[in-house]
Each structure stands twice: as structure tokens, then as C-alpha cells.
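Several structures are given next for inspection.
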Structure I
Amino acid sequence: MQQTFYKYQGTGNDFVMIDNRHETFDKNNTKHIAFLCDRRFGVGADGLILLENHKDFDFKMVYYNADGNESSMCGNGGRCLVAFANQLGIITDKATFEAIDGLHHAEVKNGIVRLQMQDVTTIEKHLNHVFLNTGSPHHVQFEDQIDDFDIKTLGSKIRYGSPYNEAGSNVNFVKKISDTTFAVRTYERGVEDETLSCGTGVTAVALAMNYLGETTQNLVTLQTQGGNLQVSFKKEGHSYKNIWLIGPAIFVFKGSI
């Protein structure tokens, strides 16, 4: 069977996109999804995303990690899906869609996609890290040697360690550049390696840095291995609302496999 796909990337975080409005894709075939994401034998991607019909909103997002399993929210994937919907003519400059963590609003203009994330009402401060959920769980900790350390070894150790264990957590290492700018590297569960960028991860970092008093700003720039993203937010008491993930979402190519 021939499968038409589209490839998108957002600051190096890349995705196989499939238009599944006719519901022809076998969503239970984990091995096939993992094959499509395989960089040696398939198309190659950090994840696969299905665009599906929704009775009330513009579309529905279904996201799978590179291991073939359906996963929690993916911020860069959501931004790329908005660009994909724009390419298909489903939306113009604004979108409202449903993902696994609920409803999202988005705006697209000149290759930049702004994606509204869910409110964050709980942030856990621990001895040497912060934990919060921005649609996906994220461990955030400082790392001075961010340009030169074994992120896969350290990230996997934290990801599978206590208290995360089998469920796991994404792991973000952060270096402060200025009051408005932070460098970030992320180990992603499901990919089980570093990704060049993680949307929910940089969102978590921006909020964590504000929570810790490392930034007084409500618009933060995050430098990832794949490029820069921005996160804006409004702090209300101990909660964060009106959170927007902002950055490029680029169409790479279309093909069939």
C-alpha cells in the first residue's frame, strides 16, 4: 500500500505528517508507525502526526512518538500541524484544534506559528530541579557545561530514575544566557535520545525560569540545537496562563512510501 506523507520541521524537531481525514491510516499498527519514523529504513522523524476531522473545530491532532506509541502533547508538532493545515487549505491564518491535552488556538503568518499552550497551575520545586507538565511532563535542571556533555546518558538516567520510573519524564538541561535568553537541550522520552528542539520542553523551561526568579520577563527566548523559539506567558499568582509557543514551522518535502 502506498502512503502519501508530508515532512515538516520546527527548529529541527521533525515530523511525518499524514492527512487522515478519510481515516485510512491504521492507528493500531505500532510497528508501521515506528518504521515510518525510522531514519535508516523509513522516512525518518522524531514523531508522526495525523491530521483528522473534528466535528466542532478545524481539525484534530493525533501524535505518536518515534517508537510508534501515541504520546502526550508535542508543542513543535502542534505548530507544524497548523502549518500543514494551512498548506492543505483547511485554515488560513488562525486555527482551533483538539489535541490529547485539550483545545488549542494558533496563528500562522510568514512561516511563524504561534501556538497557545494549556495553563500551568502546578510547579514542583525540588533540591536540584523543577518539575512541571506543559502538556507533557518535564524535568528542568541547570547544566553549566551544556555544550559538551553526554546528554543521552544523563538524560536517560533521569528519565527512567525515581520518581519517574516507567512512565518517565522528558529531561531539559538549561544554561542562563541573560535575563531574557536561555540555552536548552532536551532528552525526549519516546525518542529516547536528544532532539534538536522540544516545544513543550522550552515552554517548561521558560515557566520554570520565571518561577525560580531567573527571569523577570514574560517573553523569553530559548536557544535550542535547532534554532530559537520564544515563549510568552502571563503569571497570575502561582499559575501561568495565556502561554504561547512561538517559532518557525517549515515544510520540507512531500513523498510516498
Structure II
Amino acid sequence: MELVNYSVDGAVATITLNRPPVNALNNALIADIHAAVDLASDPSVRAVVITGQPHFAAGADITGFQKTFEAGGTERQASGLVEAGLALERLEKPTIAAINGYALGGGLELALTADFRYVGESAKVGQPEIKLGLIPGAGGTQRLARVVGPQRCKELCMSGRHVGAEEALAIGLADKVCPDDQVLSTALEDAAAFASGPTVALAAVKQAVNSGFGAPLEEALAIEAVGFATSFASNDARIGVAAFINKETPEFTGR
């Protein structure tokens, strides 16, 4: 991978976008992101942080759009990012997007596929595609609506405006706002805490919420029941119950 740095510390993997100056998303970077996410599916990895410096990702590399126009192409430009985002979203472990600088367009769409978004105080996020005569093409209209609600999503996608950190926190788009120089360290600290937790149960929560949200209640309850049964059968459930009874701190193994 030439455009992404991948590292593992303990049970936490860090995926760092590295296409200066703003991590504009082209096909090569997206392919490397997908490859790094595939590496993070290793069971020894129990939490993941995805980040980029000094910007998370300022959006798509628009020069690629121009080349497609000139070639008379109409292929779906965002298909690679859709697949990379789905791979991150489907990881059976907690994921955190640590955002500094810009997370715009495809950058925000990528961040929305993480479970949590930690945002630096001076960061800006948004879906500015409308200013190009386009709409988000890698999940922006769908995941953003699920996070901030349909009315707020329409306003953000139709205006294309940039959203500051405090507003992002207020509308639920950010989970934490941190000083710029503490975003990554905070994300890594929290990821380490997740990584020491009951990974099977954490994955079951993620699956139940992601799959059950918006489904009819009976269908959603069935999804939850499967997750409960899966977590109940895990070794960590035995550890957790025994620790509770013995008034001890559980030491989960992730299995």
C-alpha cells in the first residue's frame, strides 16, 4: 500500500490516509483503504482507528471526474468508495474515525462508515457535492440521514455548507470534539478500551443496530435475538458473568 499507512499496536489497528496534501480520494487511495480494512479484519485486531493528517480527506479527486467527462464516460464514479466503506462498516469490531482538517464529500462518507467520529476543534465536515451539480454518491444521502435525521441531511446536502465541530457534535454527526492535537490520541485511547472488551458482544451490538435500524420492530427484535444468542455463547460471556458474581473485574479475551 503506497497511499495508506497501516499499523497495529496491541489489538488496535490504525489506518492512516497518506496522499498529501489533502488526501483527495482517487482510485489508488481508495484501493489502499480497502486493502487496509481487509488487513484489519484479522481476529487479533479488536478495534480500528482510521485517520489522516493534516486532513482526514477533503473529498474526491475532481480531476478524475473531468477525465471521465472528456472520455464520454458515465460509469459510477463512487463505486470503489462504496465498497471500501461497506468493508469498514462490516468489520466485526468497533471503529473510530479521527478527523482533523477537512472531511468533505467522500471523506465524510468514509467517516460515516465508522462507528464513531471524533472531530478536532477546527475541523470542517460536509457534503459539498451540490456545488458541482452532483449529489453524494457513496452513501452520503443515506448514512447521513440515519445519523442526523432526514431533514438535517437534506439541508446539509442541498446547501453543501461546511459544518464546524461544535455544530457537528450538537446534531450527532460527531461523537466527541477534541483539541486538534488530541484527536488521534483520544481515539486510540478509546479504541484500546474497546479492544479490551468483549469483542463478540460488541460486534453483536453493531450488527443489531446497523441491521435493525429502520426495519419493522418484529424483524429488528429477531436480529437482536440472534446477537444475544451469539454473545451468550461466547467465552467472554462466561468470563463476564463469573467476574460479576465474584465481584471481580472481567478480563475479556475477545472470543
Structure III
Amino acid sequence: MRRRFFVDHFDSNSAAICGETAEHLGRVLRAAPGQLYELSDGRTVWLGRVERVDLPKRGESRIDFALLEPVEAREAPLRIILLLALVKFDRFEWCLEKATELGASEIVPLAAARSEKPLVAAAEKRRARWEKILLESSQQARRLRPPVLRLTNAPVLVARAAGVVLKSGVAFAQAAADRKIILSERPDAPSLRDVLGQQGGDAPQSRRVSVASLSIGPEGGWTDEEFAAARACGFAEASLGESILRTETAVLAAMAILGFALS
């Protein structure tokens, strides 16, 4: 199966990859004229043939392609918006990678009540790294486009004072989806299976949802106030079982379940 890479745009019958991606493609994967790769601009996919490889010791690397023919690429039937509370960055970034592979269309980092304040304060500096993780994971998974990373759009001075990560209550209020689920560790929470059944998880394909919002909390879980805010915004509380899961385990399990049940 051919590797897929993203380009900024297609230029009539040609395209180019520049910078770090070109460096990786040229020096690590040994791209050479005549080799074939799939290229996506986020809307369409083309089969591209390497025409020229330029890897200077100084300056920006560049690989030029000739576009040969379109490649069939379908949109996923289900869009999953993942509202993910900040946890330690190594684990949070692992969640970004795996959620991308499992088809998340949008990822919203959250500042929950129990999120560590230093993590929230440092999030602004991680934006470029997080976007790179989403890009590289999407290429590996052969997606049509990377998921959207949604942070606040406040002016820089305001963002530095208030943080670029949405507070949980704001994110709940802004979530627009056919189904909204907040994972819960509380012993009386219904199972995710039951919640999906009550919401019509076994409905015919024509009635299946197109957008689902999944909210996963921090270490220590959500507060009672956050559960109340989520319910007020239409979220259904759901459990993944009696075991207390780490955030990254919950991401994998819940994303896989939603993808199977709702697609």
C-alpha cells in the first residue's frame, strides 16, 4: 500500500512537498524520481510521481510531483468530536495520535476543574507540536485530512492571560453534535452500551448520527459541577465499566466503541 502525504494545494498537474516532510521523505524514505505516492490536499487525493528531489545542506528541502490520476477517497460516515481534558503531555500526545488513527474529526483540549494548572499554562507552547502529531498520524493512517485542533481564538495578549485551552463548561456549551456523551467513573452511571441503545444505537443506517461528541476527563475525574454543566448542555453520562481507566485507555476504548456502534 502506498504512503500518503499532505500538500498545501494542487497546481494543475503538479504538487510539491517542502520542509520537514520533504526532508523525511527524501532522506529517510529515500524518495527518488519515478517513485509513486498518494497526495492529499484535504479534499481530494491524487497519485503522484516524484519528478525532482532537492535536499540542500542549507535551505528548505523540496520534492516535486507530477499528478497522474485521482485516487478514490471517501469521507468517514461518522464525525467524532473529542473533548479531551489535559493530562501529562506525553500521555496527552499519545491520545492525540491514537484518536487521529481512530478517526476523530476534531479534538478540543480542555481545562477541566482538576486539570493541572501548569499544563494548562504551557499548552500554548505545544500547539505546533500537537498539530504536527495530528498531521503525521493522519498520513500514517491514510486519512483524507488531519483532525482539527480547536483552541481558543482569543487575541494573543488575552490568550496569554487566560490560556488558549477552553474551560470545560465553555466546551460543553459549544459542542454541536447529534449525540453527546461524557464518560463517568461514578458507580451509578449507566454503561456506554446502554446509553447508545437508549439513544438509538441500533437504528437503521438512514437514521444513524453523523456527528458525535465524546468528552473524557482528567486524572481524578470530573467534578459534580462539571457533570451538571454537561447535562445542561445535552450530554449523557456513560461508564466504560467498573475498572478505573487511564485517560489514554478510555480514549482508545470509547473511540473504538463509537466508531463501531454509530458508523
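Brief remarks follow.
- Label whose coordinates, when helix-only ellipticity at 222 nm (-39500 (n - 2.57) for each DSSP H run of 4 or more, over all residues; to 500) is calculated, return -5500 (choices I, II, III): I
- Entry that produces 52, 37, 27 once Cα extents along the principal axes in Å is calculated, selected from I, II, III: I
- Label whose coordinates, when FRET efficiency 1/(1 + (r/R0)^6) of positions 144 and 184 (r between Cβ atoms, R0 = 25 Å, to 0.05) is calculated, return 0.60 (choices I, II, III): II
- A value of 21, 14, 9 for semi-axes √(5λ) of the Cα gyration tensor in Å, for residues 40-103 alone, calculated from one of I, II, III, originates in structure I.
Values in this text are rule-based calculations from the coordinates and carry no lab data. For clarity, every value in this text was computed on a predicted model and none was experimentally measured. Cβ atoms are built from the backbone, for glycine too; each structure is taken alone.
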